[in-house]
Structure P
Amino acid sequence: MNGINGINVTKRDGSIQPFNLDKVHQVLEWATEDITGVSMSEIELKANIQLFDKIPAYDIHELLIKSAAELISENTPNYQFVAARLISYKLRKEAYAQYNPPHLLEIIKNNVDLGVYDADILMHYTDDDWNELNEYIKHDRDNTFTYAGMEQFRGKYLVQDRRSKIVYETPQILYMMISATLFSNYKEERLKYVKEYYDAISQFYISLPTPIMAGVRTPTRQFSSCVLIESGDSLDSINATATSIVKYISKKAGIGIGAGQIRALGAKIGDGSVVHTGLIPFLKYFQSAVKSCSQGGVRGGAATVYLPLWHYEFEDLVVLKNNKGTEETRVRHMDYAFQFNKLMYERLLEGGNITFFDPNDVPGLYDSFFNDQDKFKELYEKYERATSIRKKSLPALEVFSAFMTERKDTGRIYVMNVDHANEHSSFNHETTPIHMSNLCCEIDLPTKPLTHYDDAEGEISLCTLSAINWGLINEPAEFEKYCNLSVRALDELLDYQGYPIAAAEKGTLARRPLGVGIINLAYFLAKRGLKYDESAYEIVDEYAEAWSYYLIKASADIALEKGKVIYNSDTKYSGGVLPIDTYKRAIDKLVKPTERLPWDELRTQLKATGIRNSTLMALMPAETSAQISNSTNGIEPPRALVSYKQSKDGVLAQVVPGYHHLKNKYDLLWEQKSPEGYLAICGILQKYIDQGISVNTSYNPENYEDSKVPMSVMLKDLIKSYEYGLKQLYYFNTYDGAGEMKEDEHPYYTGTEGNIMTDDEDCEACVI
């Protein structure tokens, strides 16, 4: 049927034609085929309302997508697949001018000629190789995506001209090209690994971070998600830090900044003729560096600054993000983490005081804070008694309460337990201490301040990420394949990528740190009828053991093939010491310690031949990756059965996996009475992890008297997280909107309804 209500269509060449409803019917028939609970007529009805005369042909398909997306709800969840198919159809037409993709090699050569693919890829494979891979690729897997996943693809990941919005590839091409690129230097069984890795990532067993998804196969050569930069106290070091920040912000990385060594306001400089301006002006300097360069031309950068709790300026630093005060006294566009240790918690529990010092006035205190807790306590008490040292003291309860108030009100003041980060680490902390973490509080790697920008003796730490989808794992033994693939691919990436700063290249190639995480834990639990409580502790322990074992085993085996990491002796692994040897024994009260796998054999192998990667695990946020793979976010409980993400492209609706048969099995975040079960599960996971976890604490005020979360409860959970050995705490979420961020500030911060999440200016690097 040609024409409807006198509506005409403007074609790309400017010609005007009557609107053809038959074409719409054909597309919708295809998009709804074999999908239950959806209606073509409902989609058409919504779209018709929005039609207008001389509508561009390009916009008609977008109307259909939008109409299908607006029908996604708890009652009609399957419209998410219809909307995704409609996007897939549109992308193929745009990329290839036809629905069926051309030969893989034709696409590659065309994109190399356009300069959007790395030309090196053609040097590594023969035409026969490309023919074999072309036969192997499964384009129909594009039809398994949800609406939220496909929107993430076309908005962030597919290679495209962002001005003209011309797309040069489709998802399966993206996945195959990532696989071929990462394993291009393999000599033995290369095509076998390419195919296996392609299957793993295109079927969502392995999730990848934004830098890899958007960058691998392009001329871009920086794919590490997380960058840790520590500043010294000198102006040269501060300037080198700022320059390094700019370099890596431009490469889409999230930044952790260690600023704890910078002396306090009023400190003597030189002979004392001038005094120091304090930390805040330099934090403003770092903030300017973070925001000066957009991440890949898409969004501004983001950073978390790490500071010791006992820093002399604590009272001014803890309020830097709040809405009170003047611009001169606030630095709101970065996040902050304060560093604690056992002594700080003891002072709280004993009703003692915390004393604040200028790091410049107390020799040895800053270093021992990380590498020797007994020495720190000795020095701290010595300096407290000294009468000649500038200091101030406050009751520990007052200090912790001020910290927790700001953490609750902003949602963005974080915790780092430096003794746990060092003692339960893969590094020998006496010689290779951890001074800081990253933007999202899951990476724990050694750093060393630069004395100048080209200082090769300094150390900037990078970590390269991916995650394994626990929701698709049915038996612990299944981890072996995906752990092996994950480690092999990321290890290859370290040699493939470039390093714009000498201090980053030296440290990364000498330590080869990786961070493999977890997605879809909530689905994993729901499938088994388990909650975020004691019912899940044993199975989480069993699966975490296998996941950790096979990651370490993979790295040890690759060391046999390619050689151990250069700084192998800096690791506890070199002495056969494993994460299961250094965890906090409070976890044994939650789940009985059991070794189900041959750990002693692995210890023997590590002592004999070493390990390929200094670190292997880190549990990062996984918002974007979860949307692509239709998974729940990382290890987090879902906020609702249908969540909505506010982005620059509109609202994306995502339905929990297995909705139809599991909707009553999910342990939703805001239905939990407290975070205790979640924190316990995090503690069990931390037992097996050589780095850290992005652990969030979430509260529904409706569960408390007068709808206010008591300070006593928040402090109790803080102490409990320390008892469980957790290294970091990330966001503080509140159901009633307390601490709510503006729409442009955070990717998945809760709105007042509890299931509205917003896009942001934050880094999407760690958010895999």
Structure Q
Amino acid sequence: MMKGRSIAVLSILLIALASTTSFEARQTGIVTEGGCGCHGGMNSNTVITVDGLPEMFNASEEYLFTLTITNDDVPVENPDQNGGFSIILTGGGVLESVPDINGKTATEMDGGLTHNLDINDRRTWEFKWTAPADDTAIASFLIFGNAVNGNGGADNDGGDQWNKLEVEVLGVNANPSAPSAEALTILMTVIGLAVGLILLGSMWVFYTRNPDNFSIGNFWAYLKPWLTTTDHKQVGILYFLYGFFFFLVGGLLALLFRIQLALPENDFLTQAEYNSFFTLHGTTMIFLAAMPMIAGFMNYILPLQIGAKDLAFPRINALGFWLIVAAAPLIFTGVWSGEAADITWVMYPPYSSLSGQTGGPNPGTIAFISGIALLGASSTLSGVNFVTTTFTMRAKGVGWMKMPLFTWSVLISVFMLYVSLPAFVIGVFFLLFDSTIGTTFFTAGGDPLLFQHLFWFFGHPEVYVVVVPAFGIVSEVLATSARRSIFGYKSMVYAMVGIGVVGFIVWGHHMLTSGMSPAWRAAFMITTMAVAIPTGVKIFNWLATLWGGSLVFKTHTLWSLGFLITFTLGGLSGMFFPVAGLDTQFHDGYFVVAHFHYVFIGGIIFALFSGIYYWFPKVTGRKMNETLGLWHFLIAFSSYNAAFWPMHAVGIMGMPRRTHTYAVESGFAELNLAISTFAIIFGLSQLILVWNIVRSVKKGEKVGKDPWGGWSLEWAVTSPPPTPSFAVSPVQHDANEGAEHHETKFETMMKGPFRAIRGLWNKEAKS
């Protein structure tokens, strides 16, 4: 029976592949640095020859040259369609097309010339180049040549085959430019070196612990338990280290394109490299850095806080981690092949699913989309554990309204993920089908806007999926630092639940410029603004906690206070976007970039930093160095604000997001230079955190169970905790609003009106 079903499924897939729609190749010019994407892949059979360009030019001198394309493997089937070309000139001078005997010329494009239908009937063309007046300059010609058979197909049936050639002409007084490695090669080399250093670091740690018994066999025996573990604490550490590694990778990507944007008309990165780095940066930071690091805290801390020995399904939990490990090579595979995904992290069609007329997405894009789908499977498996464990494995005394706020935040986060993820997974798989077997969900015959709806129904709640656990971390840190219970515990729970509910009916504000009706615009404007209510409740309660407490300033306290400042500023800037008139002006501008980074870095990363310093003693039994922590906070916090606050200004000035470069006359240069400078400082400041972690693991001050005076159950076990975490199921005696807590005058004043209303209500009910 099963064999018959398998044969049937395979037959359906083969029929689908055989019936994929055929499209005719375009006959227009090539206008990007990526090559002739509309004519299949690059092929070395096509030979490009340039005759007439000098090795060195004199200032302002004119040069005639000929471009010839040869390819014996591409016979001409249509005399009117023999070949095409595109020339991109950088470095100065004027490039002109020499008219043929009929007066026909090439078409001008941004930065050069390209063919058109009038001159497609040949494979040889003539040009005139007037050299720059500056004879110290270096002129570069990026030439794409395409041998065309004219049968209307792409790279099939002996069809179109294109190639590229780069020619550099120096001025007579120019200094030859030193050969430089491709930026993608540099990136992957750095990542490879980082992986090697991690492996060597692990070997060094093992050697320092067992210098007399060190061998590769013993090292493998030490490493193997980590690779096969199902213990929630070890899996949590693996999640965190994985996420932290990709946090550094994502930061490196950001620094590369910030170098590109530091100066106007810069050519540090090509357009293709910039788009690839931009895509990988967003995806890496959200899906490979923030979510794994959050998952690390969830895995390690949640079972301890509720008194559970482990998660409900340890093996499924480990599988969830290794799925996310498998996803990373798929997401980055295009970098290795030179065809990295360049569709941004939002993956909007038709850019991500172009087929037929444009040759379809490159293999790197298809692998990228497949990796994203794998991440969805990982999140699903991980979430099952947290929900089941919270519902079924709480210790005595850990009632629903006595759970730590971090545990509540995890539960709400997972429910949000489960409600939003199906729409996203469906959209990703439909996108994959469009890209591979020729379906038309989002391409011609389908609706690209449908994917936007599916994506943002997931994408905006996804922000809260990682922000709400950050709320939980900050709540734990501030309450402990203030030496008191959190103010308004129940209202904090209800506020997080409110965010979780309202977060699903706000996605439309991302699409106010996509042709939405006025009625739906108004609806999404109202719901988006409504998110500010529960968020404001949380901020008020945090401030009230600090006001009524006796604050102790530690590094984790500083990062939580930094979170309050930056997240509040990010929330305020976010209130511009629900207003349709303002959103029309700010949409796809750098004001959006500023807002998002204030929420994401200031709201999530800062909270994660706070959690690292706060729970590090529990994980290792040692404190992190407070002096290094203070320097990390001062440098990172100040450089972060200096980098991202000016982005609001360049956004108001009109700088679009996702832009490769900008003109000198735009007025963006000074601010962009400042942004890039401080962004580099912020990136380098994370090395202080790395060194603090490495140093403190070995030399940090030893601590007992509870170095901070926390009340939840993770502080009731040794540091680090044993396996299983609790030999005997514990009992939680203290709670957020317990009997030992004495109200301050401020609390009494704030709760007075509510107590009066409740008293009147009870009196009316009795009567």
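Rule-based calculations on the coordinates, nothing more; no lab input. Here the structure is a predicted model, which is why all the values come from computation and not from measurement. Cβ atoms are built from the backbone, for glycine too; each structure is taken alone.
Among the shown structures P, Q, from which was the value 0.95 of FRET efficiency 1/(1 + (r/R0)^6) of positions 248 and 448 (r between Cβ atoms, R0 = 30 Å, to 0.05) calculated? This figure was derived from P. When distance in nm of label points 7 Å out along Cα→Cβ at positions 240 and 712 is computed for each of P, Q, the one that comes out at 1.3 is Q.
Any idea which of P, Q comes out highest on mean projected area of the Cα convex hull in nm²? Once mean projected area of the Cα convex hull in nm² is tallied for P, Q, the winner is Q. The value -12000 for helix-only ellipticity at 222 nm (-39500 (n - 2.57) for each DSSP H run of 4 or more, over all residues; to 500) was derived from one model only; which of P, Q is it? Attributed to the structure labelled P.
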